[in-house]
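The next part holds the structures, each set out as C-alpha cells.
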Structure I
Amino acid sequence: MKIGLGLPIDDPALLLTWARRADAGPFSTLGLLDRLVFDNPEPLVTLAALAGATSRIRLQTEVLVAPVHTTALLAKQAATLDRLSGGRFTLGIGVGGREDDFLAAGADLGGRGRRLDEQMTLLRRLWAGEPYGEGSGPIGPAPLTPGGPEVLFGGFAPAALARVGRFGDGFLGAALPPEHLGGLFREVEKGWERHGRPGRPRLVAQISVALGPRDTVDRARRNLLDYYAFTGRAAAMADGLLTTPRTIRAAVCALTGIGADEVVLYCWAPDPDQVDRLADACFPSASRTAASCV
C-alpha cells in the first residue's frame, strides 16, 4: 500500500520543508490542489520548485482544473515538469465546478466537460510530438514519460469516470466514504474494460487529516470550512476530518479493502511536524513499510 500526503495551502513558504521531510520518509506522493480564485499557490509552479527539492517522491496535482487552463501551455508545463522531476509527475485533472474560477479565466462553466475531452485529445497528440495544428508545429519539450505524464481523473459524474478508460491512467476519488467510493472504483474498472485497455486503472483515494496539538487540528478545520464554503456542505466535510492515528489507520485499511492502490492523506494545517507524526501513525518505525491491515 502506498500512502501519499496532500500538501496544505495556507502557508506556501513551508512547502519546501514539507517536501524535503516527506521525500526523506516513507511517503509515495505529494499532492497539491488547484483553484484560481482562492488563496492557494499555483500548483504547477509550486510542484516545479518541489521537484528541485526532492529526488524520490512523486508530485501530483489533485486535481488541476483543466478547463481554466490554456491547453497548449498546459501541455508545455506538464511536459516540462515531467522532465524536471525525472518522470515523477502525475497530472491529476478534472473539470472543476466553482463559477468564480471560470469567470476569472474567461472560460465557459457549462461547457467544461466537452472542453476537457477536447483538451485531453490535444494533450495526448502534443505529448506524442505531433504538430499543434495547421500553421503551427509541435510544442516541446517532449515529456520524459513516453506518451506524457501519468493522468488521473478526479470527479464523481459518470462522464468523469468514463474519461479514465478513454484518456487516462487511473482515477482519484476524494472526500467519499469507502462504501460509496468502492462503487465508483468498480465503474472505472468497467469503463476500462469496455475500452479494451490492458492491465487495470490505478485507483487513488484521498482523506482529510490533521494530526497534532489542538491548534493544528483547529486550524485544519477552519481551512476545510473556508475551502468548502461554496458547497453548502462545509460543516460535513470538516466533520469528516480524521485526527487520531487509530482513525487514520482504519480509514487507510478500509480504502485498501475496496481496491485503492494509494491513499493520499490530505493535510489542511501547515504544521510540518505532521509529516513525522503521520509516518509514525501509518508505518512501523523499524522498516517504514506500510502497517498491516490484517
Structure II
Amino acid sequence: MIAVSGLRCRYGEFEAVRGIDFEVGPGELFALLGTNGAGKTTTMETVEGHRRPAAGSVRVFGRDPWQDRAQVRGRVGIMLQRSGFAGDLTVAETVGLWRSMVRRPAPADQALELLDLARRRDVAVKQLSGGEQRRLDLVLAVLGRPELLFLDEPTTGLDPESRRATWEVVRGLLAEGTSVLLTTHYLEEAERLAHRLAIMHDGRIAVSGSLVDVLASEQARIDFVLDRPVELPRLTGEVRGADGRVRVRTRELQRDLHVLLDWAGDNGVRLSGLRARHASLDDIFHSVREGVR
C-alpha cells in the first residue's frame, strides 16, 4: 500500500527527513512516532502527495502520490492536524458537501453515528467544541470508504471516552481491510493500535519493527530501595545504585527477579518500593530522545 525508500525532504538548506525507508501492508496500521521536529509530519505530507520529495522514492498503490495524485486521491482518506471547515455550515451540510466530492460516499447518517455526531447535525461547525470538530475530521476522512487512511494526530484534544471511540472506529476499518498510517504523540495509542511502528529522531528512523520486537529490544526494569548497605547477588543484568536506590536493567527479568527475591528472603533484606516490569514504548521513546539508540 505504501513503499518509502531513501526519502529525503528539505526546507531550503535544512534537511528535515534524512533518508528513511518503511512500508505499510494491506490491512495494517503503521504508527510513525517521533520527537518534536523529528520529521514525521513532513514525511506524512510527502506520502499523502502534498509535498515533492527532495530525493528517494515514495509509492502509494504503486504510484507516485505527487505526480499521480488524481489516480491516488480517490482511494485515500486524510485527517490532517488541523481542519479547514467552513464555520457557518452545519455539521450535516459539511458532510453533504464532502459526500459530493468522494467517489464511494457512505450514507450521511451512518457516518455521523460513527462518532456520536448525529445529535449535532444541525449545529454550525464553529459552535462545536474542539473535540467535536476533531471527531468530524475523522468522519470526513472515512466518508469515502478509503483503502488507505492517513491519520495525523487524530485524537489530540479528545476526552478519554471519545479517544476510545475513535480507536474502535479505526479497529473496525482495519478489520475491513483498510490500511492506516498514523502519527500520534500518545504512546498508549500506538501500543493499542499499531501492528508495526517506527520512531523518528532528527530526520531519521531510530528504531522500527513490530510492537513486540521493538519492546523486546529494550531491557526490562527492576527498581527498589535498600534500607542498609549490602552486597547484592550476582545478576545477569546491569546493576546501578546510589543512596540505597538500586536499578537493574536486564534481558532476563524472570531469572534475575527470582534470584533477587530468594536472596532477600534468605538474608532478611527488605526491598522497599520493589517494581519489576518489561520495557514500555515510553522507555524506548526516552532512549531515542536521549540519544541512547
Structure III
Amino acid sequence: MSSLPPYATTGQRIWYYAFRVLCGLIFFFLIAPILTIIPLSFNAENFFTFTPKMLALDPEGYSLKHYRDFFTNSDWQQALRNSLTIAPVATLLSVGFGTLAAIGLSQPHVPFRRAIMAILISPMIVPLIISAAGMYFFYSRMGMQGTYLGVVLAHAALGIPFVIITVTATLVGFDRSLTRAAANMGAGPVRTFFKVQMPLILPGVISGGLFAFITSFDEVVVVLFVGSASQKTLPWQMFIGLREQISPTILAVATILVAISVLLLTTVELLRRRSERLRGMSPG
C-alpha cells in the first residue's frame, strides 16, 4: 500500500487517515458477529452469552462439550451426511453445466448472448424465497419434491450462476489463437478443450466450483421447500435448533462452517492469483 506523498495537503492527509479508519470500522462491524460466535462455542455452560468465568478467562469456563455433542449426536451427524452427499453432486453438476454455458456464451457468433446470460444467472438475482417457491411447485408436478434428486438439482441451479461468472471472467483474457493453432495441428474440439483451453481456465472453474459448493452446503431456504425430513441438511438442522430447541451446539457447528468457508475462500484467492499469473496480468 502506497503512503502519502510529502507534498500532500492537509485535506488529503485527513481524508487518507479518515478513509482507513472508516474502512476499519466497517470491517469490524462485519466481522464482529463471527468473532463473537467462535469463543462462545467453547462455553462450558448451555448459554448463548459469555459467563463470568469466560470473561475472567477461567479455564473452567471453557469446554469442548458442544463439539462433542455435534460429533456424537445422531441428528447432527445425519444432517452432516446429507450435506456431504448433496453438496458435492450439486457442485459437479454446476461445474459441468456452468462451464459449458460459459464457453458457449463466450463465442461471439452466439445469438442473444446477453439475454441467455441474464436468464442463467437469474437464480442469484431473484430473491431466494421466490426461487424456492417456484421450484416447489415445479418439482411437485414433476414428482421430484421431497426427493434426493430434486434437492440436488435445486442446489445445482443455484450454483450454476457462480460457475458461469467465474469461468466467463477467466475467458476474458483467453487467447483464442491457441485453440486455432491446436485445430491447425490436427487436434479435435474435445482434445483442444482438455489439452489447451481447460488448463488455462481451470482456476476459474475450480473457483466457481468452490462457490457452488459453499452455496449448496450453506443453503437452507430451498431445501425447506424442496426437501423432506430424509434430506435434512446441516443448515436445516441449525434452523431447527434455533426454532424448536435452543441448542448451543449450533455455535460449534457455526464455528466449523466459518473455518471451512475461510479455507475455501483462501483457496479461491490463491487460484485467482494463479489465474492472473497464467494470463500475464501480474508478476510471478
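If Cα extents along the principal axes in Å, for residues 8-55 alone is calculated from each of I, II, III, which structure is the one that comes out at 37, 23, 17? Numbers along the way, then the final one.
Numbers: I: 33, 17, 17; II: 37, 23, 17; III: 55, 17, 11.
Structure II accounts for this read-out.
Given 16, 27, 18, 15, 15, 8, 1 as the derived value for P(r) over Cα pairs in 10 Å bins from 0, in percent, for residues 176-255 alone, which of the supplied structures I, II, III does it correspond to?
For P(r) over Cα pairs in 10 Å bins from 0, in percent, for residues 176-255 alone, the value 16, 27, 18, 15, 15, 8, 1 is produced by structure III.
Name the one structure among I, II, III that helix-only ellipticity at 222 nm (-39500 (n - 2.57) for each DSSP H run of 4 or more, over all residues; to 500) of -23500 was derived from.
III
Any idea which of I, II, III comes out highest on mean count of other Cβ atoms within 10 Å over residues 128-135?
II
Just so you know, all these numbers are worked out from the coordinates, no wet-lab data involved. Note that the structure is predicted; figures quoted are calculated from it, not measured. Cβ atoms are built from the backbone, for glycine too; each structure is taken alone.
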